[in-house]
Structure 1
Amino acid sequence: MHIDLSTLPQQLVNGATLGGMYALVALGYTLVYGILLMINFAHSEMFMSGAYFGLLYLNILKKIPVLTNSATGIVILYVLVFILATASTGVVGMLTERFAYRPLRNAPRLAPLISAIGVSLLLQNAALLWISSSSIPFPLLFKVRSFKIGSASVSTMQLLIIVASLVLLALLDTFVAKTKLGKAMRATSQDREAAGLMGVNINSVIALTFFIGPALGGAAGMLSGMYYGNVKYNMGFIPGMKSFTAAVIGGIGNLRGAMLGGFILGFIEAIAAGFISTGYKDVIAFFILILVLIFKPGGLLGESVVEKV
C-alpha cells in the first residue's frame, strides 16, 4: 500500500473541521454526565434540532432586505441565526430535563437512561413526521472560497467551523472555571447534596447544564448543515455516537477531555479516510476507543474512580 504523505496537511485540516464539531457535541455528553452521572442519548437530537432551527430562522430572516443587501448584513444575518438556533436548542434541552429527566432524578440509573432513549426517538420521529422524511437543502447566502496554507486547501466554511468551535470551547472553559455559576456547576458535579447544603440551587444548575450542552450541540448541528449543505431528521445519530465516543476517549465528565477527544477522533477519521479507506474510518475510530478503554479506562484526561462500599 502506497501512502502519499503530501496529502497529510489536507487531512489535518479536514480532521480539525470534524473534530471541532465532535468536540462541541461531546461537551454536552460530558456536562450532563459530570453532574448527573447520566448518559443523555437524546443529545444526538439536539444536533439535529440545531440544524433545523438554523434553517428555520435563516428562511425567516433572509426575507429582511437590510440583512441580505450587503456583506455586512449577511454576516449579521448568520450571527443572528446562529444565536437564535443555539438558544432555541438550549430551551429544548431544558424542557427535556424538566419533563423527562427531573421526575426520575432519584430513580434507579436505568430509568433516566431509558427515558433518554425515548426522548431521542420522540424528537427524531417528530422531525420525520412534522418536517420531512428527506433531506432539506441548507442554503448559503455567501460564496465559499478556498485558499492555500502550504499544500492544504482550506475553505472559508472549514475555517468558520474551526474558529467557531475553538471560540465556543474557550468560552465554556472560561465560564466553568471563572464564573460564579461555573463554580456552582463544579460544586454540584463533585457533591450534589453538599452543594445544596451550601446554598447552591441544584435545580437551576442542572437546568443551566441542560441549556448549555444542547446549545453547543445545536451549534454543531447548524455548522454541519452549512458545511454539508443539507439537514435530515436522522442526521444526529452518527455524529452523536461518535461524539459520545470522543467524550469517552478524552475522559467523560472532564470538559477538556471531551475537547481533546473530539479533535483526536476527527484527526483519526480524516487520516484513516485519506490514507486507508473511507470504509474503514469508523472501524479504526472505534478500535482506538477499545484500546483506550483497555489501557486507560477513565479516558486520556479522566480518572478511574474506585467506589467505596
Structure 2
Amino acid sequence: MRVFRLIAPMMLLAATVVLPPPVSAADKFNVGLVNWIGYSGLFVGEAKGYFQEEGLDVDNRVFSSPGDVLAPVMNGELAIAFTTLDVVIKLADKSPGDLVIPFLVDASRGADAFIAKPQYATVKDLKGKQIAATVGECNHLLLLKALASAGLKETDIELVNMNPDDAGTAFAAGKLDGAVTWEPWITKATSAGQGHVVFSSKDAPYVIIDVLVTSPKKTDRKKIEGFLRGMVKAHDFIAAHPDDTAVIAAKAFEQTPEEAAAMLTKVKFFGKAENFSELGTKAAPGPMIPATKDLIDFFLARKVIEKPMDPWSLYDLSYLK
C-alpha cells in the first residue's frame, strides 16, 4: 500500500500537466557534418543554447566525407551542412545556383597535415615513397604544395587515394610511409611516436577552408539566418572562452580537454566581422577570393571541373546581415 500511495499522487499530477507535443521529424533543423575540430562551433552553440534561442531543434547527422553532405542539402533532407570549399566548387560546376555559401566557418592552420614515419625527416626524404591523400580534393592540393616546397612533383611519389580518416587509420597501422590527414589523426600519430608533421595547413593557410552550405531552393531563409546567428554567438564564445570550449569539444570528439585545446589552436574560426573582411568586396577582395580562385584553377587544370567560375558566385553573406 505504501508504494501505491507514492505513485497515485504522481499519476494525478501528470494528468494535470499539459506536456508540449513531441517534435516531429519535419520540425527538426537537420545539420550535416563530418567529425572535424573546426566544427566545434556547432557543439558550443548546442551546449550554450544559442540555437534553441532561435527556435531551432537541431538534429546532427554525421557523414564520412565532406562531399557526402551535398546531395542531402540539395534535396532538402539537410537544411544546412558543414563542408569544405573545394567540394562546393566541384558541385557548383555541375549545378550552378543550387547551393550557396552563407558563412565561412574556419580555415585550417595546422589541423590538416602531411605526416610521415619518423625515419623521414623532411618532405624531400619521401621521394619514391607511398603517400595517401584524397585525389582531387583540398588535401591533394595541400600535398602538392608540400611537394613543391621540396622541389618535388606528384610523379615523384606513389600516390594512394584515400579519404583523410582512412589515410589516418592506414598510417597508424604502419601501411603507409606518409599521409595527408586531419585531426585527431595527426595528434594520435605524433603522440604515439608513429610519425611527425613534415608540412601542414599552417604552411599553406588558405588551402583548406570550411564553410556552411545551404540550398536557397529548399530551405527556410529565416531558419538559416537564425542558425547563423547561433553560429556567430558560438564563434564569439570560442574566441572569449578557449578553456570552456575545449571541454565542450572534448566531449563531442571523445578527446581529453587538453587534447581538444591543442587541436583548437590549429584552426582559425571566423566570426561575423571576419566573414566580411575575408571576402572583402569586388573592388577590394579579401584573401578568401584569390584562395577560392586557386582551388578553381587547381580543379580546372585536372579537368575535375569543366569551365571557369567566378569565385563570387559561390557566396551570399546577405544571410548574415
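Read the figures in this text as sums done on the coordinates, not as results from a lab. From a predicted model like this one, the values you see are computed outputs, not experimental measurements. Cβ atoms are built from the backbone, for glycine too; each structure is taken alone.
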Parent structure of the calculated result 0.05, given that FRET efficiency 1/(1 + (r/R0)^6) of positions 57 and 121 (r between Cβ atoms, R0 = 30 Å, to 0.05) is the read-out and 1, 2 the choices
2
For mean count of other Cβ atoms within 10 Å over residues 33-40, which structure out of 1, 2 has the highest calculated value?
2
At a computed 26 (relative contact order in percent (Cα under 8 Å, 6 or more apart)), which of 1, 2:
2
Among 1, 2, which structure scores highest (criterion: FRET efficiency 1/(1 + (r/R0)^6) of positions 49 and 89 (r between Cβ atoms, R0 = 41 Å, to 0.05)):
1
Taking -23500 as the value of helix-only ellipticity at 222 nm (-39500 (n - 2.57) for each DSSP H run of 4 or more, over all residues; to 500) derived from one of the structures shown (1, 2), identify that structure.
1
Suppose Cα Rg over 2.2 N^0.38 Å, for residues 153-256 alone works out to 1.27; of 1, 2, which structure was it derived from?
1
Computed 166 for volume of the Cα convex hull per residue in Å³ - originating structure among 1, 2
2
